[in-house]
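I've put the structures underneath this note.
Just so it is clear, none of the values below were taken in a lab; they were calculated from the coordinates. Bear in mind that the values here come from a model prediction, so they are computed numbers and not experimental data. Cβ atoms are built from the backbone, for glycine too; each structure is taken alone.
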Structure P
Amino acid sequence: MNKWLKLAVLTLFATLLLVACSTKPEPTTSEAPVQDDSAYPVAIKDATGKEISFDKAPEKIITTAPSITETLFALGLNDEIIGVSDNDTYPKEATEKEKIGGMTLDAEKIVALAPDVVFIHETSVASSEAALQQLQDAGVTAFVVPESKNFDETYQAIELIGEVVGHEDAAKMIVTTMQDKVKKVADDVKALDVERSVFIETSDAPSIYTAGKGSYVQEMFDLLGATNVAKDGGDNWFEIDPEAIVKGNPDVIIVQYDYVPDIIEKVKKRDGFSSIEAVKNDRVVQVDVDSTSRTGPRLADGFEEIAKAIYPEAFQ
């Protein structure tokens with residue numbers, strides 16, 4: 001290679017290297033959410049209808065329910081979270097936070113931690129009246145997040161939490177991602193053009209509870225075109241007689257709990273269950289209780305797991 005050709009090659013290489021080094025990388029979804037301080041001061045109504053004012057984004061947050069905790073972590077607020085409930089298991093960072101009680105809140109501990117806001121789930125308000133009064137008397141701000149009984153209400157709750165903490169855009173991104181996943185899963189299942197009946201239980205015998213009309217699980221079944229054999233047995237969550245399950249003869253039985261060892265085999269061996277299609281065809285499936293029951297950012301993942309339990313061939 002003559003010296004002029006060598007020079008041309010070196011010049012070209014240097015030019016390409018300079019361009020590569022000066023080109024900015026495309027932003028990724030893993031970038032930390034941006035807090036919008038321009039939204040403050042703001043007054044926001046909680047689930048009780050009470051209007052609560054925030055002069056600035058909360059810097060010290062306590063969360064008392066797993067679904068709220070998962071939402072706050074998904075919004076990137078690890079550093080701001082100073083306390084979680086005893087029932088929090090996800091993400092891993094949540095298990096390392098200070099615990100402030102489970103069904104019964106430790107109001108004294110909460111007050112001592114001096115949070116800017118305490119997120120309370122609407123379903124626990126009745127059982128936490130005394131603790132909430134203590135917080136109010138101590139001047140601690142409690143914000144009640146509404147109960148979510150379907151996907152739309154879950155999306156609204158995520159966006160409401162995002163508004164309180166100044167991460168509205170991040171909350172909307174979470175919701176959009178969930179909506180896209182739910183649609184894709186539903187479309188993939190519908191493409192099979194197969195209908196199956198299903199029964200889901202959230203507790204073991206002798207007190208077997210299941211989901212009926214008005215529950216988010218019923219909405220999942222409707223989106224998947226699956227027939228809930230317990231749909232007309234009650235609203236939301238109710239106890240069902242084993243004989244009614246046998247009579248319903250579901251194609252699939254879903255176990256939505258993990259506190260009983262070898263539960264799948266135990267379900268199959270219940271009196272009369274050997275005649276059920278799900279048992280005869282080995283379609284008794286255990287799913288992850290947290291992702292399929294917590295109405296937070298992972299509910300779309302739980303929906304996919306429910307879909308795989310009923311229509312596994314759609315995901316092969």
Structure Q
Amino acid sequence: MRDWNQFIEDAVKDIQRQTGDKPVLAALSGGVDSSVAAVMTHRAVGNRLTCLFVDHGLMRKDEGDEVERIFRGQFDIRLIRVNAKERFLRKLAGVTDPETKRKIIGEEFILVFEEEAKKLDGIGFLMQGTIYTDVTESGKDGHKAVKAHHNVGGLPDLLPFDGLVEPLRSLYKHEVRDLGDALGLPPTLTRRQPFPGPGLGVRVLGEVTAERLDVLREADAIFREEMDQAGIASDEYFAIHTGLQSVGVKDGARVFGHLIALRAVKTDDLVTAGWVRVPYDVLERVSARITEECPGVCRVVYDITAKPPATIEWE
């Protein structure tokens with residue numbers, strides 16, 4: 001078991017040694033990884049840290065507002081929120097290949113950073129919440145590629161910074177959570193569910209549109225709410241917009257509507273995972289709510305595939 005106090009002390013010294021007296025711009029998504037990395041970096045550099053939250057419109061329901069409230073109000077860390085929703089949707093229009101979507105989102109994310117960095121004086125380093133799983137799944141350090149991560153495989157070759165600060169690069173997800181606890185972050189943040197870097201862009205299969213995102217956000221919020229209220233133990237649970245149209249019956253008439261899939265897994269390290277045996281009454285309640293409350297949805301299915309052979313995400 002790691003000595004987290006020693007890890008923090010060593011990491012703080014490494015960050016200070018790497019960055020010197022130069023300002024650091026943090027890529028903050030509000031997820032566990034970037035949040036822990038930001039607090040770690042803030043401990044090392046103090047007010048030389050600026051967190052840039054790019055609201056790309058691919059977040060879960062109300063998540064953007066929550067990110068802003070926590071980091072400005074609770075941690076008193078400087079935060080710049082950029083509304084780039086329309087920009088990302090334009091870039092993703094007509095794109096259906098998942099790897100292409102990941103790279104578009106990652107590269108556009110960095111372009112926003114470049115633009116915002118020019119508005120700030122003397123930014124020296126970019127901080128990212130890269131963890132070990134991101135590195136291995138992107139085929140780096142001698143590993144076979146599984147999927148691209150926007151903070152690893154999707155980065156442009158040239159960055160307008162002196163270097164990257166990645167204090168979590170050697171850690172697995174469960175270790176990042178433990179580190180967050182040691183740093184004094186609240187459990188509501190450290191035990192937050194993982195969220196892919198490209199956000200809902202990879203949980204909408206096929207083309208990403210504003211309508212599909214809105215439907216998915218509502219379905220996902222319903223699923224997470226019901227799972228939380230039922231107290232079901234799962235490390236990650238979410239909804240997927242499959243991009244498929246399925247036949248259904250609404251008001252006595254035959255219709256074609258969205259098909260929403262649900263996924264819930266248990267995992268220690270995100271490298272392997274098993275599916276959660278969600279009680280039938282919970283699944284029934286979730287299905288009824290989604291088909292009643294989410295416009296255009298007429299069918300809900302549940303994924304019972306382990307990792308491997310599947311991945312946790314559908315794309």
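To which of P, Q does the computed value 2.8 (distance in nm of label points 7 Å out along Cα→Cβ at positions 70 and 302) belong? Structure of origin is Q.
A value of 88, 67, 31 for Cα extents along the principal axes in Å, calculated from one of P, Q, originates in structure P. Taking Rg/Rh (Cα atoms, Kirkwood Rh), for residues 46-133 alone as the criterion, the largest value within structures P, Q is that of Q. Of the structures labelled P, Q, which one yields 16.8 when mean count of other Cβ atoms within 10 Å over residues 54-61 is computed from its coordinates? Among P, Q, the structure yielding 16.8 for mean count of other Cβ atoms within 10 Å over residues 54-61 is P.
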